[in-house]
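Please find the structures below.
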Structure 1
Amino acid sequence: MEQNPFKKILFLITSAGEAKETIRKVHGLARVCHAKLIILNVIDKMQIQRMKRFTNQSTTEIEVEMEENGWKYLYFIEELSKNQGIPTVILQNIGVVETEVLKEATRLKADLIIAAKQQKKTGHIRRLDQGYLYKIVENTSIPVLIIK
């Protein structure tokens, strides 16, 4: 019997939230592989700055709000994972998305990185938000699975 190459899967979530179908696919893969699921939410510093331009909130207020929402989402996905018997670790970092993903994947010795490609955004916003996917793929030797 062939040994499973994926023992630790790092799953990047975004503040926009992944569709239930994406989470279902990640859970299915983790179950089949008997893998530990590391769920990472990165509060993007660039996104905070973009949001600041369009609101009356301070950088700190935006960051706190994003952090609180991020933890709620992480706890929600963690509960779903544990209900399915998937060993799960949740993390939330503040920084540049690709830098944080690569740092945590290396530190935690992930065997696979999974990220979802958001389909609803268009034009310049989509390029800004999805540029990190290209940078992750180009700067790691760890396999990367992008779910559409």
Structure 2
Amino acid sequence: MRQADIWSGAGLALVALLVLFVVIPTQIESAPDGYVSPRLVPQMMMVLVACLGALQAYNAWRRTPDGDGSLPVTREELLALAKISGVFALALALYLWLSPLAAGIALIAGALIVLGERRIWMIVAMPAGLLLAVWYLFYHVLGTALV
């Protein structure tokens, strides 16, 4: 676990620095004088991610090596990750091939089912309530379209 934390922290810091110094300057235009640059927030976030990655690597490096060698993730956790990933893949396919409404329903109801919800009224009411609230917010409160 210690070795994985060192590598993941260092890798995260390096990717953040790459994004900070290569991707952001080439992909986001700079603003004229007197304006806040659109690069500012992405640069701030990449500095934060780089610092957190370096902190993770440093803390793992200071920690004493653990000798058990067991995996930090159990089989049940990997299975839950696969189920949630399947729900997201289904929602993405429905979004692309059917409609955003079908994708939203599949995402919310699928996640509820995968996480163990068995009350049918909750599986029906939660997607309906959330999607109705989003519709009301965009069309009536903000006065904009979702498309």
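Rule-based calculations on the coordinates, nothing more; no lab input. Note that this is a predicted model, so its numbers are computed, not measured. Cβ atoms are built from the backbone, for glycine too; each structure is taken alone.
Numbers at a glance
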{"read-out": "Which of 1, 2 leads on mean count of other Cβ atoms within 10 Å over residues 34-41, largest value", "value": "1"}
{"read-out": "Which of 1, 2 yields 3.4 [distance in nm of label points 7 Å out along Cα→Cβ at positions 82 and 138, calculated]", "value": "2"}
{"read-out": "Computed -22500 for helix-only ellipticity at 222 nm (-39500 (n - 2.57) for each DSSP H run of 4 or more, over all residues; to 500) - originating structure among 1, 2", "value": "2"}
{"read-out": "Comparison of 1, 2 by relative contact order in percent (Cα under 8 Å, 6 or more apart) - largest value held by", "value": "1"}
{"read-out": "Source structure (of 1, 2) for distance in nm of label points 7 Å out along Cα→Cβ at positions 74 and 98, computed value 3.3", "value": "2"}
{"read-out": "Computed 14.3 for mean projected area of the Cα convex hull in nm² - originating structure among 1, 2", "value": "2"}
{"read-out": "Which of 1, 2 yields 30, 11, 10 [semi-axes √(5λ) of the Cα gyration tensor in Å, for residues 10-89 alone, calculated]", "value": "1"}
